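Where a number appears in this text, it was derived from the coordinates with a stated rule and is not lab data. None of the values given here were measured: they were computed from a predicted structure. Cβ atoms are built from the backbone, for glycine too; each structure is taken alone.
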Structure I
Amino acid sequence: MPFVHVELLEGKTLEQKREMAKGITDVIVKAGGVNPDSVYVIFKDLAKTELAKAGQLIADKQ
């Protein structure tokens, strides 16, 4: 039973997450030979104040 954890910056729409979940599931099914019903995709939204790149908060770059 595959569990795929996806961390994203906040702001993706429900439709975007649906599309990502479908695409990720399709790849796992094809590559792993598993049933789609056994694939879990877990989304975690990250606030822009919770992620930094190159020593600078993403929130500060915008």
Structure II
Amino acid sequence: MNTDIAKGKWNQLTGKVKQQWGKLTDDEVEQMEGNFDLFYGKMQEKYGMSRDKARKEFDALNS
């Protein structure tokens, strides 16, 4: 996925991300700004989930 598309999707999904994963602070979500590697890393850190599981859960928000 190119970065423009990723950032666009991120902007659309920011509210859902904050609602779904309340342990993520507003600052953390803003800092991620469509950088999915940062998102997956934060999910591993805060929720102890694997990178693959974090990706699958994020992808589920898109559906």
For percent of Cα pairs over 18 Å apart, structure among I, II ranking highest is I
Given -24500 for helix-only ellipticity at 222 nm (-39500 (n - 2.57) for each DSSP H run of 4 or more, over all residues; to 500), calculated: source structure among I, II: II
Computing distance in nm of label points 7 Å out along Cα→Cβ at positions 27 and 51 for each of I, II, which one ends up highest? II
Assign the value 1.2, calculated as distance in nm of label points 7 Å out along Cα→Cβ at positions 19 and 43, to the correct structure from I, II. I
Value 29, calculated as relative contact order in percent (Cα under 8 Å, 6 or more apart) from one of I, II, is from structure II
